[in-house]
Structure 1
Amino acid sequence: MYFEKKGVDSMPIWREQIRTKRKQLNITQTTLARRIGITVRHVQRLENGTRSPSSSLQMQIDYVLAHWGEDPELTLNFDYVRIRFPTHDVETLIEKVLNLKMDFMLFNDWGLYGYSTSYVFSNIQVMASTPTEKIGTLLELKGQGCREFEGVLLANDETWFDFFRRCLELKAVFKRIDLAINDHAGLLSIPELITKCEKNECISVMASI
């Protein structure tokens, strides 16, 4: 492996390594950016040293370049995300955690799951409670909402891991995360999975809200 050492001191070496490896694989910055899910400008900044990657993005780039010639057998997409935040500061949550503008949000005087109000930007929903209630604030992203939020992350040169890290720093509670699995190699047999479910060999856990 060509990526052995991490950290600030090794960053110039890492930049040169990824640039060299990318050229050896005859990969353009545009192609690499699309595979990872970041902007071309961000790849350029990483390589020229004007931007440093988050640890999760650094690991992702390392892995992608190390396994570039391998066709992925399975790919995963976030298909549903529900996260509860122990705060009533909706504006800070929207602007600092989601990186959206409060002025873009549509306010509703109703909410779901016991929340009294909601803020909506297309399919991205944030539900709020009153300061006297203990349920805080809830983010809900359904399928299309996940795709739209990925666009927000991409515009800010971020990944889901960067967002989830911010959530953990705020002591958020991950109420539900659904992953959509795309099987490109026929690894998952639907009849076999049905049989396993019928035999109670498939275990799932759903916590109540």
Structure 2
Amino acid sequence: MSGRFLYSPMVLAPALLMLSACAGGNFRPVSDVPVRIGPAYMVRGVAYVPAAAPGYDALGSASWYGSESGNRTANGEKFRPGWITAAHTTLPLPTYVEVTALDTGRRIIVRVNDRGPFAGGGRIIDLSRGAAEQLGIRAQGHAPVRVRRVEPAEKDRKRLREGKPAASLPPLAPQELQRLRLRLSADKR
């Protein structure tokens, strides 16, 4: 054999699979199926019960996150801070939501693929850095928002699964924006 090693496919294949897992190759592919609701869980003494929520429409606060680049999201995908994604405590994964900044009326479609926020304070969604930038709230850190479950066109779903923003939405009409602001103020009392 004169010092040469011969590697058969039976030896190389498992070794390559192990190396790809170490390199982060074991993330779930970005896909809309299967939709996962998941079991109830507790974080910091608070119980969360994920459930199908076709009529979800809530007012509260949004924040953003982005330092977890490369970590696994709750549905197994790789977290990419520049993508238009979000974390929610109970919506099925993935779910698509329309997020409206109540300060400006700006609206975007976001793909929910992670769990959170768990810090309280009226936060109902954590946006990725990319989503916060697109919505125009990154500099603020927190912003009042409306989060509403939607069923976007397949073209928009595909764009979001590829890390690109969905088609632009027109800003919310001023009278509707004012109605939501008043409702949020009343909810806080």
Structure 3
Amino acid sequence: MYEGVVQDLIDELGRLPGVGPKSAQRIAFHLLQADAIDVKRLVEVLTEVKAKVRFCETCGNVAESEQCRICADPRRDGTAICVVEEPKDVVAIERTREFRGRYHVLGGAISPIDGVGPDDLRIKELMTRLASGEVTEIIIATDPNLEGEATASYLARFLRPMGLKVTRLASGLPVGGDLEYADEVTLGRAFEGRRLLDV
């Protein structure tokens, strides 16, 4: 335990996701040893982010105006919506340059243990977007874990009666992986998602 403001800094840093007590301590001492200009710049950026950044009113992605750059882009395909859990998932999919449609960020996944149910997610907003009839396909890209699967199943049951094409991102073996190290679920998914080889 440290005294006063140093311990307060460690405690606050420790509240960040993925930052344990040791990491919080390392970051705190890095900040204490850093130049005052660097620390001031960090404070200014944090303040500016809180003041300027909001969530897109259409899809829920991070934005600096009412709409994010993807929703504001008229070249994007409005017939396909990729449903993701968090804004960071949008970034991951955009890096592939494979998807040219639009997104919908749920703001999490169904997790009864954490007290997160369907009403806590942006599902009503998704239904509002579908009311126009422009969308023909929903791609569910939730995480391939228990919560992501529960969310995908819930959405699929909800969306299929609307006559939409509901698809799920394939999951399976990573490129460069070894079969012997794959767990049963991953290997099972790889078999389910197998495809014909064009020779």
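Values in this text are rule-based calculations from the coordinates and carry no lab data. No experiment lies behind these values; they were computed from the predicted model shown. Cβ atoms are built from the backbone, for glycine too; each structure is taken alone.
As an exercise: distance in nm of label points 7 Å out along Cα→Cβ at positions 39 and 135, calculated from one structure in 1, 2, 3, equals 4.7. Which structure is it? Structure of origin is 3. Computing mean count of other Cβ atoms within 10 Å over residues 111-118 across structures 1, 2, 3 gives 22.2 for structure 2.
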